[in-house]
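Down below are the structures I want you to see.
None of the figures in this text is laboratory data; all of them are computed from the coordinates on show. What you are looking at is a predicted structure, and each value in this text was computed from that prediction instead of being measured. Cβ atoms are built from the backbone, for glycine too; each structure is taken alone.
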Structure P
Amino acid sequence: MPPRDWPLDGFASRPVASHHDGTPLCPVPGPNGSRPADPIGVPARLTMWQAVRQSWLIHPGWTVADHLGWLDDEGYDTGTLAGDPAEVVGRWLAEHRRAAPVASLADDPRVYVVAGGDMVAVFDSADEADMMAVTMTAAHLEPVSRCLTEAQWEQAHAVLRAQLPHVTVTDARPTRAAGAP
């Protein structure tokens, strides 16, 4: 969409595209001076469900009202939801919480696995795994996150290697990055 504010009104025509926040695209030099950059392929917008999941991962303490306010601020039309928006978003948040990985205990180390598309990433931190899930969600990969024990991960990794050798597995755990077994 065109930028909300165009400081060159009366001097130059308003561009047809803007950043997501409504500001003009960055200027680039050209043969006749600087002009706003040409837009490049824009990724599809997250669905409302994906947006709520992403905001929940970033702000797990937000209430339903916080999420509804954020959706409105981001330009989502919560009136299009089938049913009461507060009830729908509340149900989505309950589903996200129910599917969240369990917290690890100090004496029972966990492996946090995030899979999306043809990529699997492994972390020893739930926060790092959540960040990867948000990144994958933004890339429209609809990630799946699981919390496993080390033994469960080793078994799952062996199955992955045997049955899906084309899948890229990135082990981002510091002990693995340092070359530990």
Structure Q
Amino acid sequence: MTAFQSLKPSSMSRDEFVDAFADIYEHSPWVAEKAYDLGQDASLDQIETLHQRMSDILLNADHARQLALINAHPDLAGKAAVQGQLTQASTDEQAGAGIHQCTAEEFSRFTELNEAYKAKFTFPFIMAVKGSNRHQILAAFETRIHNTVDTEFRCALAEINKIALFRLLTL
């Protein structure tokens, strides 16, 4: 188990907890609120334990709430990234994957795939990009666009939970 480096969730007030963990799930503080409301104990000072609780909250939420969380995520190499409108975590994640270094051709391909993906699935392509590069991301995009809606919805939730773990590991 991995302890948080700079936080002790078990000793936080509800407001402190929600402030600290509100954006672990992109623009969805309800996950942190529910995690706190389930009760605090020393086990939550371990990243994996808190991550499991938060993951379970997402996976057990109703479809509408899950879809809203998926839709809270920005497009990879999308307009929000170009215009500097991403959360700091999303900016760092996309930069770490080298998305900001796309050639004009790669950026065009991201735009084309983002549009085709959203036309088919009605939500953005989600991928935990940490440890990947833009070429791997484009390859995943081109493979996953052929999935069914149900498969891709489940994949998006799994990727969001991976993103959450990566974000928790930075705290």
Structure R
Amino acid sequence: MKVFKEEQRFTQTWLIIILIIAIGVPFLLGVYGIIQQIIYKTPLGQRPMSDVGLIIFTISMFLLTLLIFLIKLTTKIDEKGIQYQFYPFHFSMKKISWNEISKVGVRTYLPISEFGGWGLRGGFFFNKGKEKAVNISGNIGIQLILKNGEKLLIGTQKESEAKNVLETYKSKIN
């Protein structure tokens, strides 16, 4: 019995830099504004944000950053089927049994043009009418076509391992 397991997180350098800037700039402006008020007794800028507003904005950016680093895509393929979880948006593993799948394989895709980027894509709020995707990074995914006509792509960084395990269970798809 072969089992495929993978966990992915957002760890791209460009994303980390953007998040540091998004948190750092308001924080530094706030510190500079406070220093300006203490030394010169004048607020920073023509229409300065209130201290409370700045604190709320900075805390919001910090919480958003924390959320991004909490996100984790877990994928498991075994004799029962394919399971995935996009935590914290899915509190438990989503299970797709082999008898629900009409076709499965690993493919290269274009994350931005096909799905509008990375993350939880498709369905209710996102690109409704197109296929769904859950991905963290890269451009390789496990493509599922379900018997009900739905399509789902699950991103992977382990292309060859996924292919090998899927090949083992292809006979379970009827």
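Given 3.2 as the derived value for distance in nm of label points 7 Å out along Cα→Cβ at positions 23 and 39, which of the supplied structures P, Q, R does it correspond to? Traced to structure Q. If relative contact order in percent (Cα under 8 Å, 6 or more apart) is computed to be 25, which of P, Q, R is the source? Matching structure: Q.
Figure out for me which of the structures P, Q, R the number 50, 31, 27 belongs to, where Cα extents along the principal axes in Å was derived from the coordinates. Computing Cα extents along the principal axes in Å on every structure in P, Q, R gives 50, 31, 27 only for Q. Among candidates P, Q, R, the computation of distance in nm of label points 7 Å out along Cα→Cβ at positions 15 and 143 that gave 4.7 used structure Q.
Looking at distance in nm of label points 7 Å out along Cα→Cβ at positions 31 and 159 over structures P, Q, R, structure P comes out largest.
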